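Below you'll find the structures, each written out as structure tokens.
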Structure I
Amino acid sequence: MNGKVKWYDATRGYGFINHDEGGEIFFHRTSVHEHKPLGPGEPVTFEVQPSDKGPRAEKVKRVNQLAQQLDRGK
């Protein structure tokens, strides 16, 4: 899925993504592919996984990072 970071609190280690299908989804710092904090409005891709507290985003990746990886593969 695609979306944009709504907000992220590096101290607490979690945030929310507004996804393109409407609504928002929780994500934890352990689900972010790289260690650099995500900023508000940053485009990302992610997978939705169920959890005991409801759906959450996993395998969160910056869209720019994915584009760079694709370019390297050419």
Structure II
Amino acid sequence: MSALGSWRQPISRSRSFLEECWVELKKVHWPTPAETRGATIAVLIGVVLFSLYLGAVDFAFSWLIQQVLG
């Protein structure tokens, strides 16, 4: 293999890789803005509910430990 051939091989492989990536990206189901908004709202509601639950459990355990130790 010549020096020029070894220099071109990574470039052609990189180009092939990028073309394959582009083909795969065309197969992706991209969500609509409404789907994205709905998923975001669902995640935010879940985070708020879970944080309220963890806060309540933390408060209950803190109170319980203070009663036992205090």
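To which of I, II does the computed value -4000 (helix-only ellipticity at 222 nm (-39500 (n - 2.57) for each DSSP H run of 4 or more, over all residues; to 500)) belong?
Working: I: -4000; II: -32000.
It must be structure I, since only it matches.
Using Cα Rg over 2.2 N^0.38 Å, single out the structure from I, II with the greatest value. It would help to have the intermediate numbers written out before the result.
Values: I: 1.07; II: 2.49.
When Cα Rg over 2.2 N^0.38 Å is computed for each of I, II, structure II gives the biggest number.
Values in this text are rule-based calculations from the coordinates and carry no lab data. Note that the structure is a prediction, hence the values are computed from the model and not measured.
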